[in-house]
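Right after this note come the structures.
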Structure 1
Amino acid sequence: MSHLEINTDLTRRILVGFIRSEVYRAGFRRAVINLSGGLDSAVSCFLAAEALGAENVLALRLPYETSSPDSLEDAQKVIDQLGIQSLTFDITPMARPLLERFPEMSRVRKGNILARLRMILLYDQAEAFRGLPIGTSNKTEILLGYTTIFGDSASAINPIGDLYKTQVRQLARALGVPLSIIQKPPSADLWVGQTDEGELGFTYDEVDRLLYLLVDERYTPEECVQAGFDPLFVQRVAERVRRYHFKRIPPLIAKLSQRTVNYDFLYLRDWGT
């Protein structure tokens, strides 16, 4: 059995319970999710619908003018299969004034703007729907910093953030996510032809095996090389994990008192945590 192989029944039960308890504990009964047509958001939708009931989940389809039509279609497959509520909103008119103001901007800047505009709509519709924003970033993306901070990484709770991409795919099959979503190349769909693995320069299968050793097993980079990984690959991935740590935590607060938020004050006593 591979170290990355999960018990999908147990994982499903834990994550459904997590969503239900955390949404209810925050005083909500509903959830809102940006549904891209990709694997991660589909899995989060399936889990949320099971936890809260389909009528209590709102999926947002937020295309831009260069978005793939396949993404909209795949997102609609999830909506139809689950029977959840949905809203489609073209973000092109929102983005165009800013993008036209800086015609020289790089694709990365443009992609970050689109991701953050989608975050604005996620939180706006969360208020209108009276639901909690649900995250869709997996463990691989989080560790590699392959997210837009305050963009696609923004949420109130994240049910899949401790699952590597390859594990999300396992869970997707168990949940019954449409095969077209499971099999297509992962993409943030930020520009035409963009794929995650093409941009990163390695596959999720490769990097998940390495990250498991670095993070879960606490191997040193040298031990990963001894385990058979290419030294330059190990160096590159380890550097990304180190460099993008700031994306994984709340904004750092300069510590002055005995009880500093996110240092010493980590949870409420009356939550019984």
Structure 2
Amino acid sequence: MHILPPDLLRINEEKLAQIEERNRSIYRLIVFDRKYQSTCLLTRYLEAMEHLRDVISIKNAQQEAQSHEEAEEYLNNLKAGIALIVEQIAGQRTLESPADLFLLFRKIAPETAARTPNHFRQTLVQFGQCFGAEVREIPGLIEMLFEALQEIRHPAVKAIYLHHELVRIHPFTDGNGRLSRMAKNWMLMYNLYPPMFINDLTDKRKYIASLEGSFLSLQRTPLAFSGETEAFFESELQRLNASTGFILNRMLKNPDIVIDTDEHLFSNLTQASSDFSRE
């Protein structure tokens, strides 16, 4: 397996500019706008960000677990992961090394991490139609991934690239999808972007199909940025754009807009017919 060369990335600059403008609008309002001072824009912003952090855990647990009990276990672990990320960001730390990956993984998948402490997987894995990296390649690929990240200037593109390549390498026996999405959101939140998530099972199927299409394309042509890979990056930018839009709506247009995080979400767990569902 080869790491996708960062210099091949083709990013929708118009979508990226829209995200940037929305994000700047959020901070301009907080710092400079006096018209809305009485509505406590900063408080609304903080509440909206906290809401999105909760949604990350809820959505991941809801869509990946196979039972109510497993959903609760996933949720508790993911909340511990979020708490770690917030603590690290408060200490001015982003995810920047393999050691940080292990730190996050121990929170998100503690049972798997306990079986192989501070080690990557030792067996070949298949997810959908794709195979993870060969066992002997994993340490080197992870090192190369963090080196490649230094070549990407835009924080959002860097976070999406990390997510894509981590899932493709599949460095652990279990929890790779959860880890990759949380790692991505650590990078985003450190750089003051809102976190993003997969909204529902329909969105999850699209996400899985998009990832699988990208990975299969890279298996055929390892050093090419195909239309399938470009489509995955586009869909991730769309999710980030939706999160920035949610923050603005909560601050200004409709502060009552919410994304449902009630516990009843767990009462309608659907069995996803995909090998990705155990990520």
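Rule-based calculations on the coordinates, nothing more; no lab input. Treat the numbers as computed from the prediction; the structure is a model and nothing was measured. Cβ atoms are built from the backbone, for glycine too; each structure is taken alone.
Identify the structure, out of 1, 2, from whose coordinates helix-only ellipticity at 222 nm (-39500 (n - 2.57) for each DSSP H run of 4 or more, over all residues; to 500) was calculated to give -15000. Clearly, the read-out refers to 1.
In terms of distance in nm of label points 7 Å out along Cα→Cβ at positions 106 and 202, the structure with the greatest value among 1, 2 is 2. In this comparison of 1, 2, the computed figure 40, 34, 29 for Cα extents along the principal axes in Å, for residues 130-217 alone is attributed to 1. Here distance in nm of label points 7 Å out along Cα→Cβ at positions 114 and 210 is compared for structures 1, 2. The highest value is that of 2.
If mean projected area of the Cα convex hull in nm² comes out at 16.6 when worked out from the coordinates, which of 1, 2 was used? Structure of origin is 1. Structures 1, 2 were shown, and relative contact order in percent (Cα under 8 Å, 6 or more apart) at 32 was computed from 2. With P(r) over Cα pairs in 5 Å bins from 0, in percent, for residues 50-185 alone derived from the coordinates and found to be 2, 9, 16, 21, 24, 18, 7, 3, 1, 0, which of 1, 2 does the value describe? So the calculation was done on 1.
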